[in-house]
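S.K.: Next up, some structures in structure tokens.
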Structure I
Amino acid sequence: MTIIKTVESIIIEHELIKSGDRVLVALSGGADSVCLLVILNELKSKLNFAVSAMHINHGLREEAMNDAGYSQELCKRLGVPYYYAKIDVAAYSKERHLSTEEAGRILRYREFDRIIEKDGYNLLATAHHANDLAETMLLFLSRGTGVKGLTPISYKAGNIIRPLLSVTKEEIVEFLKAEGIDYCVDKTNADTDYTRNYIRHEIIPRLTDINERAVEHMAKTADIVAEAYEVLDEVVDRYEETYIREDGDSYIICNEAALLKPYIYKALIHRAIVKAAHAEKDIAAVHISGVASLMDKQVGRVMDLPYSLRARREYDGVSVRPCDDAFGGCEKSEITYRTRTFMREEGMQIPEKEYTKWFDYDIIKDTFNVRPVADDDEMTVLKSGGTKKLKDLFKDLKVPMDKRKEYMCVANGNHVYWVIGLRMGEDAKITDKTREILEIDIAEVLR
């Protein structure tokens, strides 16, 4: 089967493109996106859809304008409408303390969304292929993942489609060579200082030495896991009816849920948080484990969650709901904050912002609360491990008595990791030994 036939079969089997659809292709000028554009342009008449392409200049490489010029010329040869945008990834990365890769992704999709909304496209096609899937699987496995992490890239997610996901990089290059189509090469893709590039150039080749079809087999495994995940999701649906109770704007995970298999239990907690938040992004393992730990705590213990939610140990389980006075004056001490966890990489800049801090996740783990400071709180103030009561710390820092109660903190029990807006403790700071980072970003402080 030719690669064009393979892509056509993928489109039909997974219902990626329907008659009358308008597809915008993310065109970098590299082999993958060039292959995608050429194939979709070949199939558009047969399957009755429209194709356009957009190139985004990240402003990071001297040869970037050459890539833009090539992309424009390719679209002209193919008779495909062309869009162009330039973004300042370096500035955004520095401003938000993000990796270059993450900053680029955020700005890139922002531009795609702008054109999609402005000119009426309903699909964005990206050139992710089987090797990308294999690389991401290996990356997630090395960092630790659940079942869903074994299917990290799907054929369709919202309005994003990936018609090349079952096609290998080797097949892409062979197709372009056979068609006599050239493409641009990004030199940074060869830099093995980047984790993904190291997997691409060092790990994948060793796996293919063991089995030349390793990438293909990993892609098929991802398909199998995706099918299994659908079954698991249906099982969780059935348990949800019994073990999650809705009470106004609160969702209660019943005590009995803790007796279920761990996977089901954690999936139910995730469901409850998502329902209360009306969103899934930023709900991480740290939050799931933290809510689960409340089941072993006394009634009244709480844990703050993203989206201004708070989990509370009740007599009949753990409730998840928006912060308000029902949690004992929570409205006066509410903090809107976001958390995320990620692996530490060389060259990362630790944020110097007053309300965004990085912590060593292996130390702080998932047991912290965001709350007002208390009289018996203490903080590690010396690298050697020495601690000090917060009341003494406030005194040393000359914080007026009438202002001390206004401070919020990130704490586990009475041990404080961060007095927000004032000082971090020494015990959970990032060091050379840190493997995984927990970021806490305080978006708004309400007093």
Structure II
Amino acid sequence: MAGDWETVSLSQLCEQIADCPHSTPLWTDSGVVVLRNQNIRDGRLDLSPSSYTDEAHFELRSRRARLKSGDLVLTREAPMGEVCMIPENLRCCLGQRMVMLRPDPKKCDSRFLLYSILSDTVQHEIKVNEGTGSTVSNRRIPLLEALPIPNPPLAEQKAIAAVLGALDDKIELNRRMNATLEAMARELFQSWFVDFDPVRAKLDGRQPVGLDPPTAALFPDAFQDSEAGHIPKGWSVGRVVEVSDFSRSSINPGGFPCETFDHYSLPAFDEGQTPKPELGSRIMSNKLVVARDSVLLSKLNPHIPRIWLPDLHATRRSVCSTEFIVATPRLGYSREFLFSLFTSAAFSSTYCTLVTGTTGSHQRIRPESVLDMKTVIPPSPLVKAFTAVAKPMFDQINRNIDQSRTLAILRDTLLPKLLSGHLQVPAARQLTEAHA
């Protein structure tokens, strides 16, 4: 019966548990990804460009560190206990401070083991046994091998993994859809306001691609000289302050200890761009008020782009870290235009040069420097036309984020109940189907 599932050690379920060698390996440049701890978060392998550098693509000469589909990778420190599963068709190998877990397919389903390790019970065991603060040592491998893992029949493991995996698959689908929508909006902004493709088309006597006649008519058919080079005729070169205000309204949430605020913080951005609802009593310092129709632009370490389009709660007040700039559009512009401007390559390249501070972890941007940045300013009717196209994309992105948050809560609620056998798979499947 479900409640009678035995608990076994991790080593009993794995064909191999291998540590990354501590010595510096020999590398050859051949396109194999050497994983880093920052590639693993919330049970997922993240190989987006922001998660690694070009220097991380190598091939390890030693065969013992190679990974294959279905292997799990567990981080041993900084941070500890993060785990992911290696997908198909990925050539990769372990980085430092990582352990490979290769489940025995006759005993254990890889995805079930992934969810078992993600459970609060096993995570607690990892941190209690490993959280000594000492340097990495091979003596920790026996502690990992002894981790207690629930061991239902293999068919039940696969069924549990399928239920939880369906939720994660939908979350991943939303993430990819959002990446596509953001790329589409970014490409549209680049085409209209950086490369001036419609103007070039009209100058060549061609109809601008993808534009209806009213929108095409908003673009001129000639260029003019400016301090920024050739820009469309009738446009101007100005400063960011001409298209955006920076709100400095602040509040001390601690003065409202029983009120729940949506807290937009740097960690919340990094963990999925979802604000954390928190009581005012738990927010210990002054915060900026997140204005409606605003964009949040991080001042800290601009080489890590953190640009947020908030989706404000209907009733809760929203606050953000003072490490953000709260930018609001001036009349004739829109937050979709500002977001696209702030995420454009041209803006980012200049933005990163405005830092103060000498260390990589304490570089900041002064808001006044941002307001003084030069930018090409299109006429308001064109901004309105751009917003009409871009706003539905960004609205869909926020709906996807909201749905993913709901799905993640459901997954985290079902996980311990399924692993303990206190919830049957058919009942859990009905719950997931209602939210998928």
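Where a number appears in this text, it was derived from the coordinates with a stated rule and is not lab data. Note that this is a predicted model, so its numbers are computed, not measured. Cβ atoms are built from the backbone, for glycine too; each structure is taken alone.
S.K.: By the measure relative contact order in percent (Cα under 8 Å, 6 or more apart), tell me the structure among I, II with the highest figure.
M.R.: Values: I: 11; II: 15.
With respect to relative contact order in percent (Cα under 8 Å, 6 or more apart), the highest-scoring structure among I, II is II.
S.K.: Looking just at distance in nm of label points 7 Å out along Cα→Cβ at positions 210 and 362, which of the labels I, II belongs to the structure with the highest value?
M.R.: Values: I: 2.5; II: 4.5.
Going through I, II one by one, distance in nm of label points 7 Å out along Cα→Cβ at positions 210 and 362 peaks for structure II.
S.K.: Another question, then. If Rg/Rh (Cα atoms, Kirkwood Rh), for residues 34-153 alone is calculated from each of I, II, which structure is the one that comes out at 1.01? Could you put the intermediate results ahead of the total?
M.R.: Numbers: I: 1.01; II: 0.94.
Attributed to the structure labelled I.
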